[in-house]
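I've put the structures underneath this note.
Coordinate-derived values only; no laboratory data. A quick note: this is a predicted structure, and the numbers were derived from the prediction, not measured.
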Structure 1
Amino acid sequence: MIEFGHATHAGLRREHNEDTYWADAELGLFLVADGMGGHEHGELASAIARDAVVTAIRAGKGLNEATLRANDEILASPHEAASTLPMGTTLAALRLGAGYAFEIAWIGDSRIYLWSDGGLKQLSRDDSVVQALVDQGTITADEARTHPERNRITQALGVTPPEALEIRSLEGRCSPGMQFLLCSDGLTEELDDASIAAVLARTDLAAQECVDHLLLAALDVGGRDNITVVLVRFR
């Protein structure tokens, strides 16, 4: 049995919400996209990516191919050609298949977490300047949270040249008790992993209630960016 919840919010300092998401148990597809390029461009890029991935999955394609199609759709947009500012988006997606199989794919710094066996693990790896510094041992993960370059990403749909685009993916099998959390960086900039884990550990809360708690917690401590959260539970 699948239970899921979802929410998005512009945050407390932004007038517009450039995030978008999709949550569809029947299709088995859940995704979060964080647009960039300013109002209209960011909103459009994330919406194009969402729609392209949904269309490709409905046509029986895998997540990697669906993500590549999303990139092509953004690049082919007349708004992209007419503007001097590039428009792009991150993407974090989960696809559920037959026999409890799952597939995830991501690009950018929107994240995918797995809650399993009482612990939280980040499955995705941020395509960002600060993640590269963490990997090199130059800064710690805690320092990355407040680093002045923390919002600079190194990969994005519509921005990274197609020949340099690196879509990362993982496959596995689901089991009862697992939870997948997909979110934009508006959540993870405000809440650390321990705070997120404390909410997902709440067995007294429904999936939507967990999402609402996470969203409100991020707003309570600043809500500096758009915030989008999708939570998928297996019972």
Structure 2
Amino acid sequence: MFNLIRCLLFSLCFIAGTYVIAQETPSGIPLDAQWKQTVYEFVKENQQHSAWGLAHSERDYVLALDLAEREGLEIDPDVLFAAAFLHDMGAFAPYASRGSDHSQVAADSMAEILEPAGFPMEKLPLVQGAALAHMYYSPVPDEPHAQVLHDADTLNFLGAVGVTRIISLTTREGLAQDLPTAIATLENMGQQLPATLVLDASKQMGQLRLDEMNAFINALLAQSAGGRAL
């Protein structure tokens, strides 16, 4: 389905006379419009982080598309691309200094990037709605883009990728700080996050990722004197 969408978008751009040089992200997301290339480069230059930022945005986009296909939801790739790549911009300078939750800051600030880039601004409200709903604790409206981004973002805190993200925060002041704190964070997330998933496909995937994460934690504890030698 992902490849089909990419081919269709490429064909439409060529037919409409707006052909751009074919480019894609490392994970294969098509940068088939100039505004997408601009947004991607903005995130690449300004939102590098081991737990959130560029790679996390790519994973969110790809997984959200997969969830939409599994659920039979109609998704506008423009809306999902903008939301997936800009939903965390409020956590990075200079936007993080604007106060409020980073989701709200992102929703309030993303027009500063999207409008000059040439994004179709009539779609902005859907992008903002998805950004506002992306966190696991956020209320999720009955709107497909918000639902798939919320669940994709939550699933990215579970499983092998969730473990990797949280452990990558160790030694960073104010975050995970050390391995025992990271493991405690993972255990807490495993207890809280699965219940916040909205879509049936997400819940099924969430259980698999939870089992995977718990298996890792159990193995780590067994190999570290019950966690006393972490």
Structure 3
Amino acid sequence: MLASLTELRSYYAEGTDGEIGRIADLCFREDEWIVRYIVVDMEDLDREALLLSAYLGSLNREKHTLAADIRRDQVANTPPFDRAEPLTRRDEQELHNLYGWPVYWWEQEHEITPIGGLWDEPVQESENPDGPEEAGPELLFVGDLIEVYSIQPEGGEIGTLQDIIVEDEGWTVPYLVVRLESSGHRVLLASDYVQMIDVGARSIQVSVPREAVLNNPVIASEEPITPQLQQSLREYYDQYSR
């Protein structure tokens, strides 16, 4: 199922023993479009917590819920974190150790274990647990990018990041929603075309011509993204890659 972050913010994560909290944000590495953590707002405890995407099930659009294979009290007892501060590799290691989660950065080729599955290997420690806290690619919160980061195709800036689209099977980010500065229209752009995220410049560099994004006929709407719409998007951009 495909859903935007805007939609996800109306969903609640449901643990094995009850409601954990409302989805507030998503966290991913700057060098890949895979959600590593979701941020849940535990409103009754006045705090936020991180859930590893490997422990998430499918979204339920009818009930606006997300299943999580973890108990609420486990989440409530995780160390507090501040989104204004960088989430370091050491922070991640502490969180993974607390939950008994294998660290995802050890074996990038291994698939994420689906909900209800068992890990075959014991928890791995970081190769350099006493090394610099900032080791590893930077982790970014999507909420910090929206309406802040510019989209920079070949030929110059085109607009800003307005939203992202997430696939709950594998928790990948297949599409970005771009608001065009010239028209105000919101169009879809596949994350496959992203070359890099420039944190210093607050920009997202993409590998398609400026006119390709400007003339994109696929307008992002509040309706679910259908297979037909995805096919239209592929066919449209294919003409620029020949």
Have a look at 1, 2, 3 and say which one yields 15.4 for Kirkwood radius over Cα pairs in Å, for residues 68-187 alone, as calculated.
2
Origin of the derived value -18500 (helix-only ellipticity at 222 nm (-39500 (n - 2.57) for each DSSP H run of 4 or more, over all residues; to 500); candidates 1, 2, 3):
2
